[in-house]
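Below: a set of structures, written as structure tokens.
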Structure P
Amino acid sequence: MFGVSDGLVSNVALILGIAGASTDAAFVRVAGVSGLLAGAVSMAAGEYVSLRAQAELVERELEIERISIAENPEAETAELAAIYIERGLNPEQARLVATELMSDPEVALDVHAREELGVDPNQLGNPLTAAAASFWSFSIGAFVPLVPWLVGSGTGAVWASAGLGVGASAAVGGLLARLTERSVVRTVVRQLVVASGACLATYLIGGLLGASVA
């Protein structure tokens, strides 16, 4: 949803900015397609690098934890017991639970990863899958405001592109509200304000730049 929203807002803003300067359909189409591809590739690359770096960092922390569990089991047991005492267990219960968990090195590593690092070692995510999801979600959003320029031109295409971009942003806002159980009206209005503001600002700036060049 966030990828679709990013694609919608950024490309409708780009398209209308270019259209404000020149309503030449071929020029706007090239800009829109370029914006779609550049944004989608950028999102995918950023997602891949970010998730890969995060996974490598967690893997390094897990390796450090694995070595510590093997070489300093008493210290790690005490550390785990202290965590459970903070959670409400009395010292004796906490020590018993920690000792039991530490009896299996793999279970101990899993528990330490969750309790100390706050991660699930089995759900670090796949960088390639995340990159592909970002690429396609951004592309879908960015394609929507481009459609009018593939079949039309001029003022009609400008209004249609703006309408599609703002309308689709509102739909995304409604879906996000449902998923997050927030106010539908408030979320939709927020999306409308952001999308409309971006459209208006870039169109006006494009118009000023077009007029100054002319």
Structure Q
Amino acid sequence: MKQTRLSILASGNGTNAQQIAEYFAERNDIIIDSIIYNKRDAYVATRAKNLGIESFYMSRRDFMESNKVLELMQSRNVDYLILAGFLLLVPENLLKAFPNKIINIHPALLPNYGGKGMYGHHVHEAVVANHESVTGITIHVVDHRYDCGTTLFQARCVVLPTDSADDVAARIHLLEKSYFPPVIDAYITGKPMPVQKEILCE
């Protein structure tokens, strides 16, 4: 059986990276080959160590001005790149080497609240400031623009009038945990996508 090898790219805490790794931990057909991080103090490196997954620090220059990351991925026979809180724009050399094989999750219902600078808490703060009644997650294929690739899946949750950005973030984390790993699985294996629920948590 051919194994499909995934590498996770992350910039920070690594919650999603850990959830993805745990989801595929018992699989033989899809394995997490490595975790690549671009901030030296990113906690995701500690998570990788605890999970027994090889991790590699790559600087912004390594990503944007060299083939160092690409050569590492090719040497390890990686098939897909998964962005889990990765904040750099994916460079052209990786986009060409992994066409339609780079997957990202965004903590909003794209095309709303996407683009440069719109990540993490910045998104939740904007959602609350604009008095949105619904928000959610978008899982999409990556292209050369921030948050503009083909949408694979969206799931929604309510935003209450009394919610803070932290309240919204907590609901979004539930959606990410519930859907990101199985959507990756479905996209790679060709299985049906998970059933989308309009309002998952209230």
Structure R
Amino acid sequence: MADKNQQPGPKSGRIPPGQLLTKRFPVLHYGPVPNFDPKTWTFCVWGEVEKPLVLTWEEFCALPRTALTMDLHCVTTWSKLDTHWEGVSLRTLRELGLVVPTAEARYVIQHAEFGFTANLPIEVAAADNFLLATHYEGQPLTPEHGYPLRGVTGVIPGRDDLKDVYLWKGAKWLRGLEFSAHDRPGFWERAGYHNDADIWLEQRTA
């Protein structure tokens, strides 16, 4: 949904079909913003992994951080270029031996507050353009944008080897990852959104 701060994107190869540029970072989510208590918050990994993982907020913050610059594309048609993120990549968790998927693992289901879920194929979640983000533009995430932790997925310009999906495929207020042998549609997919969400193919609805 366009607004007065948006304008048609240039034909630069960075603006997918049907998208409009914005300088804002619109806040879009379903339901209330949850409370965060660092003393009780945990991040969990389970399912098709060699052993489950539970981290406190302090332990999660001690993990090595990855910095990432991406273009964001929302299914509601806004695009924001050159956004800067910091957080923990799935690759880091695997390299540290904290998360070891089994041979049966094919999908990663993000579990967030209030029972919200978002699903991704494991190869997309493990790619360079998906991050368990704690910081945006050098500052901790704001509550409205998913503080303290959110999944974020976008486009790394020039990386044609990566699958690019709409922003809804990264869950705000993330609490855990479930590795699964089978796909399980998330909240928005069950509401009629496309399961694959490829931005270049405009896979917005099923």
Work out which structure the value -10500 belongs to, where helix-only ellipticity at 222 nm (-39500 (n - 2.57) for each DSSP H run of 4 or more, over all residues; to 500) was derived from one of P, Q, R.
-> Q
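Any idea which of P, Q, R comes out highest on mean count of other Cβ atoms within 10 Å over residues 86-93?
R
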Structure with the greatest value (metric relative contact order in percent (Cα under 8 Å, 6 or more apart), set P, Q, R) | P
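Which structure, out of P, Q, R, was Rg and Dmax of the Cα atoms in Å, for residues 22-77 alone calculated from, if the result is 16.1, 43? Numbers along the way, then the final one.
Values: P: 23.3, 73; Q: 12.5, 36; R: 16.1, 43.
Structure R accounts for this read-out.
No value in this document is a laboratory result; all are computed from the given coordinates. Worth saying up front: this structure is predicted, and the values here are computed from it rather than measured. Cβ atoms are built from the backbone, for glycine too; each structure is taken alone.
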